[in-house]
1. Supply the structure label, taken from 1, 2, corresponding to distance in nm of label points 7 Å out along Cα→Cβ at positions 30 and 158 with the calculated value 2.3.
2. Of structures 1, 2, which gives 2.6 when distance in nm of label points 7 Å out along Cα→Cβ at positions 134 and 222 is computed from the coordinates?
3. Here distance in nm of label points 7 Å out along Cα→Cβ at positions 166 and 190 was calculated and came to 1.7; which of the structures 1, 2 was it taken from?
4. On percent of Cα pairs over 26 Å apart, for residues 70-213 alone, which of the structures labelled 1, 2 is highest?
5. Identify the structure, out of 1, 2, from whose coordinates helix-only ellipticity at 222 nm (-39500 (n - 2.57) for each DSSP H run of 4 or more, over all residues; to 500) was calculated to give -14500.
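What follows draws every value from the coordinates through simple rules; no lab data is involved. Because the structure is predicted, anything quoted here is derived from the model rather than measured. Cβ atoms are built from the backbone, for glycine too; each structure is taken alone.
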Structure 1
Amino acid sequence: MPDTSKAPSSVPVGVDTTRASIARVYDAFLGGKDNFEVDREVLRGVQAAAPQAQDLAWSNRNFLIRSCRFLAGQAGITQYLDCGSGLPTAENTHQVVQRIQPDAKVLYIDNDPVVLAHGRALLEENENTLFLAADIFEPEAVLKVVKEQDFLDFTQPIAVMQAGTLHHYIGSEGAQIMQQYVDAVVPGSYTVISHFFDPETPEHTAVAQKMEDKFIHSPMGSGRFRTRAELMEFFPGQELVAPGLVLCDDWWPDGPRVKPLNQVEECIVGAVGRKL
């Protein structure tokens, strides 16, 4: 029987220009050039429901950067397993953490051949960064290929990054997926998750549901907006670093807010958990 927990976009599309790719759609949301018309179709569809839809990607990207700075600087983490790396853009995980911890090792996992080709070409001269091919929603397979490389030391803390990835898993086993990742790392390790969010308020839930409908019925076929209770299950056996699970833009912002968040920015959250 087909696996209904995975959206069409979870199957590697390579250079197939008739199918949307998570990585290329995300690139389109960020205003990049590594995308096709079918990917921009997804963007336009979500913008029809929420004109400021691109802010989902920017809130996610900026949260990733700030959480990486925290992990490398305050927490002193020198090993990173970045799940679903996407297409290389400015300020990727390795660029942020290696600026603070030059010897930090970053292992990117993705199953999109185009992503892997881009990433390997970009990082071929960076000995502390590695790209591997695997499906991030199959943690047993991911951990097997990662451990075979002997690139990360699993006897020392590792930061597991799931930034903007788990909302593309449309099944109900997201918590079990994260449990396997958390079980594989030692206490003192961290988990970073950002995810589309249903705020469960009349005003914002309506926007979240409209965007979810556009995502899921687009050529990409994924984009779940989960509730706080659902998302808290993604942090098994962990304590959340203050301020906890909050809007991405509210997780240690770089400065005071001079304008209110828009409806889209109210629909993506992030958190950093520490394994006890």
Structure 2
Amino acid sequence: MSKASWPSPGRWRELGRIRILGVGIDPVTMAEALSRVEGLLDGARPSQVITANPEMVMLARRNKPFAQVFQEAALVVPDGYGLIWASRFLGRPLPERVAGIDLLDNLAALAARRRYGLFLLGAREGVAAEAAAELQRRHPGLIIAGFHHGYFTPDEERQVLDRIREARPHILAVGLGTPRQELWLARHQASLQVPIGIGVGGSFDVLAGRVQRAPRWMQARGLEWLYRLLREPWRYRRVLFIPPFVGAVLRQKLTGRRELS
């Protein structure tokens, strides 16, 4: 089945989304997100799940292919706390943050319970395998359909795709970084025939113990970005989007504009 032949997303989904700077975010709790994914797993077509943050929203405003991926995704959850703040400031509050790494962990629990296969693609050599082992430790009975590092060349990509097809997973978690992982899934998921594809960023590194996650009190206050910056100051470019994001949200509040600009 080609991507062009997929049924168009339901009207209920688009109308139900909260638009922040023109990008639609589904107002779901973690439990509701899991319920939707479970329903999508029983559906007839491959579905993409996006774990969105403010940086991705800003990128979508100037990258039309990336914005199109957002529009066509079956589920867009609010990963970054900045989206929670923006939604409240704009008067249409999202119920809670749905962190990508926590969603992946819960999806692994769902997969273990329903005997679904999970494939992990991304990170450096050996990291996906370690992350898979950690998820199996947390969720006994979890079927790991396969794993592969994310540093494959264009010439090696066909082998990676063939490996995923042969594994026939129900859930494909891709950690290639944004926007590569979302665009990669949008380009290949239909031909792979994987029911659920989800971009998970650096989650494999955290699960493998290569990167330490922020303390819970910092997570609760939306300060994970600050924790990462203090531990990895060379990532400072990743937070330069914050002032423009805040400014754009302020302009949306003042003008009431909803469209991409």
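1. 1
2. Here the read-out was taken from 2.
3. The value was obtained from structure 1.
4. If we compare percent of Cα pairs over 26 Å apart, for residues 70-213 alone over 1, 2, the biggest value is for 1.
5. 2
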